[in-house]
Structure P
């Protein structure tokens, strides 16, 4: 999840209210933000991945203001008939624009705007593959602007942060952003360009903006763009950026822009609402486990920024603000009620809490995990922690496997669409990401996986596993077996092996692991073809043990 750093003074300036450290520690968790550090006037927090409106100081201030006052956060939405033109970019066909006026910026405000843009690029925009975002000083631009294609060798502009004009093709190889993102459009005959009516280049999306139109602390009006392959994502990005930047506006004025498309359609941005939803208080009570009536629902949903349209004893109807793209059903509104009430308070007002039959104690599985963790740390291994969520490609396809997976019906991100069935892929991803930083890698992970039952048994089961991986130039199966023997000696286990076959591993160099006579895992050398698919340069030995079987 994105880690965001804001200055406390800047947050207070946006709120027009001072906050004690205690209030910061109390309010941010109510927004699902985990405070990592609060010192020296800086607040560092981990924002929830499904709340991109909280990826900057502006959105955080807006959410805290709602939570404290329960007042609706108005924007001054204006239609001036502003237009832009999409002349057709077949492989990235969607474009949308918006304007924010009456800005009061300083260097920190500009920094927060740019940081929000980059965090959205890294998450929802899939590193600019799905969409990209640009922000420009509108007073340096002559409207309307157009989104079009341009010849990469005869079109020139000065890229952001550079001091001379370059051709579009030159930008792809001589700038940091060009080298990082050029692969997205490098195979195109012509490159995408956003240009104004006087011929001033705004940007070459999704690569880099123009230095001539950059935003500074003197900027009073901005034009926001998003271009990409998905209409919803593009509109979401313009909306979130506009709502965030409008927190820096004296009048909170946002101006619509209508983009005319090649097929005669019109795309208006930003959005004015995420939609109207109805929540039934009995359904909310049943889901949350405590009594929710209309009064509590109205108060809680108002604190979370929603506009209450109507209410009865049984139902509350709200309009969701445009920047809350995480709300897709009444269940999300129920979660907002729980957050506004406070999870710490729910236990006091819940219908029923499970009875306690004995004093609390460490679960045997946790006790075993801790013992094994200490052994691996003692052997010099570094512990890693990967997400439970994954995707079919990394879990199966790169290994040539077709094992069943538990897939998510409505995933928020394309990278996380299923639950992991084993630890091996995550360990290999860590090795790939760190192979240029270390000549020798020895890592381990203790975590849960979800396995689909086979045969006549219906359903799934959760398993606790320990996985370790070694990657050095001359590593072989023998190195992994030596680690297992040391682990067995430390734990008092009898460890034995039997040759086996696992897809994605070298058949003659893979074995099942038996501990005290029970088959409890596998160890093997990863097939070089698998390593090539993942971009891993050195041989790797991996082992997984199934801790549930060892209890």
Structure Q
């Protein structure tokens, strides 16, 4: 694998690089052997794709003698992943006695910001005049866009308000109105804006899509109106979001002169976690990886074809990476050194079941079985022997029984293996806090320590939570302020899960019930009211 193309290196350097390459698993070697052109690496979970990507980067740097003028660019989705890959590359370069230059590791958004800010006249993003904002569904800009749309579209809003229900009771109508204003329409706006901008669609495009759709509620028209209001408000306030950075960078690279300027500095692009990229992000790195003079694109994309890790808060979809895999030379990394055999088999069964009926033009799943690594794999105990059955399926009666069973199993496992750790995965943060609180109480006098992963990040949420509570104290009769405080109390597991819109619609009735207008006789509502009353 390391041959005459590295004759400029010393014998010790060549031997070290050859040893690095020899330690790769089947499938990973395809990545290390890459020299030019487009390539996809379809990797299963636990296959060591980031490790292989770092080694492939080192081999490319050594072979091509890259420098500050001609660099290899490695991109990924998160800052933590970028930092990890950069550290691995630097360590391998140091061990091989090669200079730590000729490469850059960035997040996709960081790369886009760098390109856009260097050419503000073309990108339309002058960071001296605009402010980058992380926009969420409850952001004031989104809420204001909703209010403007309601004012301008009273008839359509009333149609939404009426819905298919025949209940015209005033309390129910007000509850629906509050839910539409503070929950449903802001979420629709946030989803629409993110999805549309990530596909380079304008509000006018959504209006055109809606023209050919038979829909009593005209949802595409509503979405387009919310999107248009949002865009105008962002421009008026000199704000941009993360999607604007990608679009601004693309405006730069779509100019031939500037595209050539950036391409001349880049030998090729490696992308890790490619399944988390949107179509516009894929277009961005493809333009950077191109070389119009040689008529080639040096692009390697590595990802898991069957899961988009960040799809809950981005437009990511495995379909896009699967499509790339079908279009180019694709190698597979099937061997995973993370789990015991029963877990691997359970994952394969789930994939085969979920992929039934997948059409060839959709590529929703890639039928790629996970395999245990070979016995001579460099990773020690890569596929350990299962504890107990390896995979156990239980159906508890309720959540308290679930936690009791988890606690029983933890006590058994960690008593037998006191140096081991265990992880409990949940869908939502509040579920994690619920389980952590119960288990902490159970094990508080034992050597078993419960750590909630969100604990370290909680401090960043505290100022926002304090702000919501203070707003409620300042304006307790405001439905918005009351709902904000109830959300904080719910997230903190201080009140039971319930319909907060119902509670916040009539703040005075909720906070000060009387015999003529009492609260519903429900324990959850009474507990929430008493806690707010003590504030």
Parent structure of the calculated result 18.2, given that mean count of other Cβ atoms within 10 Å over residues 122-129 is the read-out and P, Q the choices: P
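Given a value of -0.54, -0.98, -1.03, -1.13 for log10 I(q)/I(0) by the Debye sum over Cα atoms at q = 0.12, 0.20, 0.21, 0.23 Å⁻¹, for residues 50-145 alone, point me to the structure among P, Q it was derived from. Present the calculation step by step, with values, prior to reporting the outcome.
Working: P: -0.54, -1.32, -1.37, -1.40; Q: -0.54, -0.98, -1.03, -1.13.
Label of the source structure: Q.
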If relative contact order in percent (Cα under 8 Å, 6 or more apart) is computed and equals 16, the structure in P, Q: Q
When mean projected area of the Cα convex hull in nm², for residues 26-233 alone is computed for each of P, Q, the largest belongs to: Q
Test item: distance in nm of label points 7 Å out along Cα→Cβ at positions 266 and 426 calculated as 4.1, pick one of P, Q: Q
Answer label among P, Q for the case where helix-only ellipticity at 222 nm (-39500 (n - 2.57) for each DSSP H run of 4 or more, over all residues; to 500), calculated from the coordinates, equals -16000: Q
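When distance in nm of label points 7 Å out along Cα→Cβ at positions 58 and 522 is calculated for each of the structures P, Q, which structure yields the highest value?
Biggest value here belongs to Q.
The numbers here are math on the coordinates, done by the rules we state, and not lab data. Bear in mind the structure is a predicted one, so any value in this text is a computation, not a measurement. Cβ atoms are built from the backbone, for glycine too; each structure is taken alone.
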